[in-house]
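Below you'll find the structures, each written out as structure tokens.
The numbers here are math on the coordinates, done by the rules we state, and not lab data. Note that the coordinates shown come from a computational prediction; the quantities given were computed from them, not determined experimentally.
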Structure I
Amino acid sequence: MSEAGTLTRADLADMVHNEIGLSRGESAGLVETMLRCMCGALADGQNVKISGFGSFILRDKGQRIGRNPKTGVEVPIAPRRVLTFRASQLMREKIVKAG
């Protein structure tokens, strides 16, 4: 993992290289293909579920009225689609044990 504690694409590719034994180029390609497939599915409106890890879920939020906290003026907030992540129960258990 990188110094800041962030897992990067390069880190994932290195892990695939070390665990599976693919070449570094093949490992990087595999990671890119997986991420591209996930992004494509989400862009097409599909949720992505990875067993034992979690689910990336798309939600459509309707239009609502917000308020400018500084002035108090009401402002309409346009409808939008948001992406949420929900960790699996297994992942939650691992996170609690690691903490």
Structure II
Amino acid sequence: MARRKRYSAEFKRQALNRADEPGVSDALVCEELGVSTRQLRRWREAVREHGDEEAFPGQGKARDQELLQLKRKLKKAEQELDFLREAARYFAKESK
């Protein structure tokens, strides 16, 4: 699975400023920067909805940390479950 690219708030603002220049299309900016037109559209909507300063509040690290913690807990629970299954098989053989 490919990792999602993260762009800084400054990069997003510069991309939007470049796209707003006269004679420059969104498609051209997206091609230059290697982002999709849909992504540029989302950034523009975020600025329109929240204002320039609050549109890009951060990198989402808190959510990423929580996701990482939950993945670790899931892996541990799966390992415990596998161990219990093996133990159940072992004791099932012994009781026959």
Please state which of the structures I, II yields 17.4 when Kirkwood radius over Cα pairs in Å is computed from it.
-> II
Origin of the value -23500, where helix-only ellipticity at 222 nm (-39500 (n - 2.57) for each DSSP H run of 4 or more, over all residues; to 500) was derived from one of I, II = II
